[in-house]
1. Compute relative contact order in percent (Cα under 8 Å, 6 or more apart) for each of I, II and report the one that scores greatest.
2. Can you tell which of I, II yields -17000 when helix-only ellipticity at 222 nm (-39500 (n - 2.57) for each DSSP H run of 4 or more, over all residues; to 500) is derived from it?
3. Out of I, II, which one gives -0.56 for log10 I(q)/I(0) by the Debye sum over Cα atoms at q = 0.08 Å⁻¹ as computed from the coordinates?
4. The value 58, 22, 19 for Cα extents along the principal axes in Å, for residues 54-109 alone was derived from one model only; which of I, II is it?
Structure I
Amino acid sequence: MRAVLVDDEPIATELLKRKLWQFKDIQVVGSYTNPVTSLKEIVNAKPDVIFLDIEMGEINGLEFAEILMDKMDTVDIVFVTAYSQYAVDAFELNAIDYLLKPIQDKRLEKTLSRLIESNKSKKKTGEKLKVNSFGSLQVQDLSGGQLVWRTQKSKELFAYLWHNKSRIVPKAVIMETIFPQRDMEKATTLLHTTIYQLRKNLEKAGYPKCVLYLNDGYQLEMPIDSDFEALNKILDKNGQNECEVMEIIDIYKGDFLEEEAYAWAIEPQLSIRERVLHVLFDFASKAIEDNIDSKPLKSCLDKIYFMEPYNEDMAELMIKFYGEQHKRYSLESFFNEYTKRLWEEMNLKPMKGTISLYNKYI
């Protein structure tokens, strides 16, 4: 790995350089005492990691790190500081680690181990994380295994940032959404802890430096292949063919994040559910009108029944389907089951129009 050292104290950079010479996996390609005037040289050195002092007089190391990460989005930052209170700020900027002065050999060794793992992971970041979100949230890592979340809140934060990944989500909004009814101080602490857990989880899965801290907010920046995007792509089309309807049925295993029960997910959940039902009802209605008996049509009707078991429009579609196909036994079985469920669950009877339609085919 190629390393650059930035510290306004020449003695500090010399000491760190000597310590790094002990490790064969790292090569120091530059050391600088004036970050502002040396920015171009630092970028041209193409380092894998920058060891950056935080207190440098002319410019704060945290501010300079943002500039560096904007120009070199894959570089790792290790902050070097004499003040432990900077640790939280360092991790908010997605630094891989921070070192306290005077630097201890064992602590430096641990940092280098993290850097080596990060370097290996970067080779895989072109591959997409697989996210399935209908029913339960399942995230598949690069090896094909399921991500195991350190906490339920880190899982929820991932889901929330992923769902909003086209924009930066302000810290205040995240705290209000993920940690409601917590006072500001407690919510801030919980957010910092959860962000750290999420970053470590994704880094372990092969995706380092993907939770970005920008303009006092967070954004998830990583390649993701999700069922949510796949479904929306189909729903956005003007008219869906049989194959696309079967894809919808296959993808929609349950409501969006249904089993997670996130309060913030209710609105998108209802929105996409309504869109799916609209497409399925439209497809089934046209197919029945054209007297088509096909596997896609039956699968479509079964999915509608699964999603809307008390819906009168659904009941009429099922009655028309079995009636037009002269499937008397299936028609009677469905109507009896529908009537029983409607009474037991809703204390209601089928509407007169539905009963009349049923009698027409009987």
Structure II
Amino acid sequence: MRRVVLTLPLLLAACPAPDKPAGAAPAAAPPPAAKVRVAPAEARALEDAWRFLGEVRASARASLAAGAAGAVNKVRVRVGDHVTRGQLLVEVDPDLAAARVATAQAQIDAHTEDLAQARREVDRLSGLRANVVPEVERERAQSKVRSLEAQQAALQAALQEAEANLALHRVRAPFDGVVAERRVDPGDWVQAGTPALELVATEDLEIIVDANRALLGHVQPGDPARLLGRGEAEARVDGVVPALDPVSRTLRVRVTPTAPAAWLLPGDSVEVEFKVALTDEGLVVPNDALIVDPTETRVVKVVDGKAAPLKVEVLAKAKGTALVRADELHEGDQVVTRGNERLRAGQPVEVSE
């Protein structure tokens, strides 16, 4: 039998080292630093532009009617005619009312002469001595003057009433505008209050906006606005109703153009844009800093040269920026805007200029 003798060096070479088990994989190298771009989280208002649909309306629109019954004598305008304030538009037969005015005026004229005579009598008696004219006669003359003056006032009131009644037979324009509709013709019999004409003011327009309730607190009278439709025009907020419509639950805002715009027509619809500043306890970051997943939105903050993902709540977005909120995000923190999609928590980062 042959004996095999192994020397000590050979035995040591054959035995594996105790600190490196046989078949163990080499230790993984640390991940390389990722080159990224960053931007600071800013504590400022997020400027946004909100648009809502508005209806163009005439600042004045009236359904005109005579205040007395009778046959229509004249209709002096047609649809599309421009009229001026005070212009006579429709006349209902005024003969009876005019006769009453003439009667009242005649009574006043006759009574005026009696009053003048009574006053002359008082003046004549006042010039005579007391021993010539008894005091009772003077008082009787003065009493007659006072009675005639009272009657004169009553007759004057009757004349004013007759003139007012005559005015009810005439329809005049209450403002400058355009006749939008004509509903009567000469010969028609109308009752008091029967609509005769529809008048629309075209010089002054306003836009009524039914906006989302979120706009309340962001606009007030005097704020600027912009009108968008067949053209563009600058406008001004003139009124905000601090209550919601009971049916639509919308906020009503009244806007007026600051300069004439020929493309604005009553009855048309336009978009109205309001400037809004959002400051709801958040920080503004670029939209590129957001990593949006189906269940959450994150940003990656740089802390001591390493990536630190944070879950954030997005409050609003506008013009390439977002208003976000997170307990771990503070003003001035650097968030990754490029290269953030593949970053892992704790991964070293290298900021590119």
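What follows is calculated from the coordinates using simple rules that are stated; it is not laboratory data. The structure displayed is predicted, hence computed values, not measured ones.
1. Of structures I, II, the maximum of relative contact order in percent (Cα under 8 Å, 6 or more apart) occurs in II.
2. I
3. Source structure: I.
4. This figure was derived from II.
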